[in-house]
Structure 1
Amino acid sequence: MAENVIIRPVAPQDQEAIARLWQALTDYHVGLDARLPTAASGAADNYAARLLERRDDPYTRTFVAEVDGQVVGYILGAVIDLQADLFEYADSGFIADVFVDPTYRRKGIARRLFETMSAWFAEQGVQLVEWQVASSNLEAILFWEAVGGKPITVRMQQRLGGG
């Protein structure tokens with residue numbers, strides 16, 4: 001486990017690192033399965049800017065993992081409303097993204113990011129946390145199972161028009 005890891009809320013100076021990590025995340029996914037979305041030109045910078053714009057959103061949080069002054073991972077989560085008039089758990093947590101630079105993997109960083117996000121969700125009164133994982137991302141599936149995740153749905157797709 002990396003002991004010199006600092007987990008903290010995202011800050012404006014992290015924009016370039018977030019863009020780099022998000023681009024690496026999307027590239028990694030496409031490398032696993034070409035059916036997963038490819039990032040558009042300039043999307044990484046747009047993503048990082050949007051993420052920072054949401055820093056003051058009371059329903060969204062991003063935490064970064066920093067090692068020796070370098071941001072090496074992040075997690076993005078949001079409180080979502082599952083329509084209290086329809087479902088027992090009105091407010092749930094959704095983890096949109098989590099990524100750790102491959103050089104820093106298997107050091108407990110993703111787990112610490114997840115634990116930090118889970119603690120924030122609990123402070124918000126959330127009782128249920130969900131996320132999606134690419135079916136071809138076996139490393140991530142093993143990680144999510146290790147932190148207590150259980151499969152609940154299968155997401156499927158079909159391209160229309162022969163594409």
Structure 2
Amino acid sequence: MTDYRMCGTGRTDSNFNKVVLKRLFMSRINRPPMSISRIASKVSTESAQKAYKDKTIAIVGTVTDDNRLLTVPELHIAALRFTATARARIEKAGGECLTFDQLALRHPTGSNVLLLRGPKNAREAVKHFGFGPHSHKKPKVESKGRKFERARGRRRSKGFKV
């Protein structure tokens with residue numbers, strides 16, 4: 001954090017450092033995790049392989065494992081945290097897991113670094129947000145049976161369905 005505080009406050013003219021510094025100060029909810037399958041899908045297409053060849057990926061958050069991904073490509077990732085299995089799979093594939101201090105020393109201005117972030121609205125709690133009719137927000141109920149919050153407006157057999 002101290003490296004990016006120095007870099008982001010005028011020591012370099014890089015916008016990358018300012019963005020990373022801003023994201024480092026974000027709350028946990030605004031620093032969502034990202035799985036290695038999502039990272040691999042961003043980098044592994046044919047056009048992306050040409051564009052992002054020899055680039056380091058930076059994620060201000062946690063990198064998690066996804067066991068649905070059978071083969072992990074060689075990735076160079078800098079992140080705040082790695083789960084144990086994600087770190088093991090990345091290193092086994094010939095990639096490397098960096099800290100942001102190491103990233104600041106290697107790429108002080110953020111050149112050849114691809115900055116990604118996870119899906120912010122993928123949390124279950126976000127489904128309950130919204131106000132009023134027709135927003136399709138999920139009701140907050142204690143009981144989750146067949147009869148609860150499933151009557152008028154949610155089934156065709158009970159009057160109407162929105």
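Assign the value -0.98, calculated as log10 I(q)/I(0) by the Debye sum over Cα atoms at q = 0.17 Å⁻¹, to the correct structure from 1, 2. Of the structures listed, the value fits 2. Which of 1, 2 yields -7000 for helix-only ellipticity at 222 nm (-39500 (n - 2.57) for each DSSP H run of 4 or more, over all residues; to 500), as computed? Structure 2 accounts for this read-out. Calculated for structures 1, 2, distance in nm of label points 7 Å out along Cα→Cβ at positions 27 and 43 is largest in 2. For which of 1, 2 does distance in nm of label points 7 Å out along Cα→Cβ at positions 51 and 139, calculated from the coordinates, equal 1.7? Here the read-out was taken from 1.
If distance in nm of label points 7 Å out along Cα→Cβ at positions 19 and 35 computes to 2.5, which of 1, 2 did it come from? Going through each structure in turn, the value belongs to 2.
Match the computed value 3.5 of distance in nm of label points 7 Å out along Cα→Cβ at positions 67 and 115 to one of the structures 1, 2, and report its label. Label of the source structure: 2.
Comparing distance in nm of label points 7 Å out along Cα→Cβ at positions 91 and 107 across 1, 2, which structure shows the greatest value? Top value of distance in nm of label points 7 Å out along Cα→Cβ at positions 91 and 107 goes to structure 1.
Read-outs throughout are calculated quantities, based only on the coordinates presented, and are distinct from any laboratory measurement. All of these numbers come straight from a predicted model, not from anything done at the bench. Cβ atoms are built from the backbone, for glycine too; each structure is taken alone.
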